[in-house]
1. Kindly point out which one of P, Q the value -5500 was derived from, the read-out being helix-only ellipticity at 222 nm (-39500 (n - 2.57) for each DSSP H run of 4 or more, over all residues; to 500).
2. Determine which structure produced the value 18.9 for mean count of other Cβ atoms within 10 Å over residues 127-134, calculated from the coordinates; the candidates are P, Q.
3. Quick check for you: by relative contact order in percent (Cα under 8 Å, 6 or more apart), which of P, Q is greatest?
4. State the single structure among P, Q that was used to calculate distance in nm of label points 7 Å out along Cα→Cβ at positions 23 and 135, giving 4.5.
5. Taking distance in nm of label points 7 Å out along Cα→Cβ at positions 143 and 215 as the quantity of interest, name the structure among P, Q where it is greatest.
6. Output the label of whichever structure in P, Q has the greatest value of Cα Rg over 2.2 N^0.38 Å.
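Every read-out reported here was derived from the displayed coordinates using simple, explicitly stated rules and does not represent laboratory data. Values in this document were obtained by computation on a predicted structure and should not be read as measured data. Cβ atoms are built from the backbone, for glycine too; each structure is taken alone.
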Structure P
């Protein structure tokens, strides 16, 4: 059997749905739902874009086990030849805007082109959420580090300044880690043990309890702890 025939066979047999230890979804916003006891629960609504398995990484070949998934196809004009060649093995005609990995043991029956099921997570699961926080640009130390600041009146001339930053003759330098003004936000944030309140497969929607770091439409990784 030729190599091209093998690739087609992989894509054809990979039309099944696969369950992994986590998912990638896009943040939509917050809402309030009510449980059976009538209690209001604040939730973040996440939109799941169906992903396919684009590469399988093994301990023998790559040094670690992981499943690479891809979603949101690119336009053909924006896809390089390398991307097209890579994703062709998974049955995609162009590149993908989102390509990520989930490090885990490879489930039985994992093949290229398999669709990752939203049922990988179910209602009641506890997951670790990872997202990129909102960026606030360059800010002063008061806002960036939540300093109290100085007196606001009576000529203190302190107000929103960062305060003393150095030392005396010894060590005669600013110590590493001193909290100064600088770039605030736009950091990778992980929130642990967040409950999945509901999963709606028909609408490709997940709901998790409480807030999620990041702006609207930002990518969020959900992995069972």
Structure Q
């Protein structure tokens, strides 16, 4: 999901139903203000989060929203579901404005979830080419052996998709619990990778995305806005 941008002349033309050529005159007369600055270029890109005024009339003002949430077990990673409680049901309805989830967790997994209304930001985080690492604490039924650790590091072939997973790191916490780091997010990837070794996964808890750790004070079901410092960690 991306947040669409538009050239300033197109944006003003659509908003005010005027010819795009007329926008040049408006700029020359210093009548367009974007983010408290007099605009000068017709080709200036306007995102959904720029504040735009024409002759003192507000044409657009929409704030970007960035939330961090600690997902409890049993909650669906979706914006709506006819049966089950969703992540969005945990959020104040006043903040629902076009929110979407950045990197889902399955119903029985827990931990760090990000939500935003900025599609460009979420795409940058979830794009496998950007290799933003996600860390999970995973508990399995049987001991994790060296061949499993090596296979994660080498990549495991998924015949259904016809792809080999990117290298993933395993750091043992106990013989049956490990910190797993992925740089992609295939469907039920962790369960399927351990499934190759007939080792059922008992629990998955995401503790970090990139350099952003799930804050200890954020208990299951709680959320808050990301701080400026936390946003910089993700960027």
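1. The structure behind it is Q.
2. Numbers: P: 18.9; Q: 13.6.
The correct label is P.
3. Comparing P, Q, the top value of relative contact order in percent (Cα under 8 Å, 6 or more apart) belongs to P.
4. Value 4.5 for distance in nm of label points 7 Å out along Cα→Cβ at positions 23 and 135 corresponds to Q out of P, Q.
5. Comparing P, Q, the top value of distance in nm of label points 7 Å out along Cα→Cβ at positions 143 and 215 belongs to Q.
6. P
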